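In what follows, structures are represented as structure tokens.
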Structure 1
Amino acid sequence: MIDLHNHIIYNVDDGSRSLEESMRMILAARDAGFTTICFTPHYMEDGYKTSKDELINKFNNIKYEVSLKAKNMQLFLGEEVMIFPTMDEKLDDYLCINATSYLLFELPLVEDVNYLTDTVYNLQAKNKTLILAHPERYDRSSEDYGFLKDLAKTGVLFQININSLNGQYGTEAKKVAIKLLHDDLVSFVATDSHRARDYKNSVKAYKKLRKLVSEEKFLELTELAPLNVLKDVEHDNWEFLNDKNRKNKFLLNLLYKLPFLIKWF
């Protein structure tokens, strides 16, 4: 599997606190079934903001340790960018995923931003394909699900956190994640791991995902779509396996229509 969202780079955000912890996370990822990881530390205009040189230096330090202890693991670098009004004017300040046209971004969890539409438009005008991190976690998503459907229509892709299916972020986030899967609006599933335990917990969550979607869709969410991003394949040119049964319609519909069952799933 490929993990497109995590916080493994050490001492740059609220993720790993040391090179040793970064290695524990990578080994936990390997044990959970991952073969490829793209590091995505936070970039925030008014918070975590690490220079590219420092990120690349720490990335290379980790790559060296991985070459000794987890030789087959493939590593890439990007950032998770907190939205801000002038994102399109400061593209040189932060990293897209593996230097591609794909940009992972996030919104404030609680507050709404009145410049979202303009920012998306301006970035797309500069040929960036936007991936919204953990859409299920935003308060607005549970209060106004139509907001996500409208955003998807603009071409924004969605990446849900796998541990949302474990209830790690609460019942509402779990409910929205299942709705997004039901509506076939999820392009990627990733871990957003901050600690090694997040990878360990993901094992159970990925088993739940296998119950919700077909094997073909599971492969698409965890490997094929992320690989297209890393290779910078234009979204309109993505090709997947022919999959007429893209999801387990019975289970997804049951959870979708009877949300009180979600807590038991």
Structure 2
Amino acid sequence: MVSELFPVQAERGGIKIEGVDKSFAQTDGTVITVLDNISLQFNPGEFVSLIGPSGCGKSTLLRLIAGLNQPDSGKLFLDGEEIRAPGYERGLVFQDPTLFPWMNIYENVAYGLRSRRVYKKEKALIPEFIKLVGLEGFEKSYPHQLSGGMAQRASLARALVNNPKVLLMDEPLGALDAFTRMNMQDEILKIWEQRGMTTVMVTHDVDEAIYMAARIVVMSARPAKIEKIINVEMGRPRQRGDPDFLELRTKILQILHFAGQRENLQYYL
């Protein structure tokens, strides 16, 4: 059934970001510049992690790709078309599952299909995506009846059922316990490998970025610039205790200017 859920398709999901700036006005009238002349390109099917100091603009950049906000200057493109608004070709998963509490899991996953008015045509996909994320048997459960990890699985299924070109994730595992988090990392990687869709994930966790991504974009403190783009040249599955893994972790921490500062290291590990 995987091939039916994720049909073979031409390369799609290429993202191009050209000279993007973004500022926000504060209530006292001051203006905070968050992104400063950001230019990036993500290849179709690539898994990229955005990492950097807290508040540096990672989530802002993700929201611009999603079309939830617009840049002050510069442009963003998906497969050559300028991004001007949200679209179903970009699935978005937040740190909090943001499920509708009055809908059960089946109804939450079905919501996107109903909004696109393709529910009758594609409703057979819903139980398959629920099964894909490991929630078979919980279709009639409500969000408050699920654990954090299960709720995030439902949120993932809701994003995937629309067959997006791009999956955008804003610290999707940040609220989970360590064991559940590692399990979800493997589940997301499995789906990414099956789906072959462009995936951009914001994370504060250096180990998570190395474990999951093909490329890591390290951003500077606000106003954010691109500090470094790192190709993760390790095979899969990756081992967190591997010397190459540990060496890359140290390199990224040094780029972040937190190497040797124990109080900050604990936050990023």
With P(r) over Cα pairs in 5 Å bins from 0, in percent, for residues 146-201 alone computed for every candidate in 1, 2, 4, 20, 27, 23, 16, 7, 3, 0 is reproduced by structure 1
Re FRET efficiency 1/(1 + (r/R0)^6) of positions 34 and 178 (r between Cβ atoms, R0 = 30 Å, to 0.05): value 0.50 computed from one entry in 1, 2; matching entry is structure 2
Across 1, 2, percent of Cα pairs over 23 Å apart reaches its greatest value in structure 2
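When relative contact order in percent (Cα under 8 Å, 6 or more apart) is computed for each of 1, 2, which one produces 19?
Traced to structure 1.
Read the figures in this text as sums done on the coordinates, not as results from a lab. Treat the numbers as computed from the prediction; the structure is a model and nothing was measured. Cβ atoms are built from the backbone, for glycine too; each structure is taken alone.
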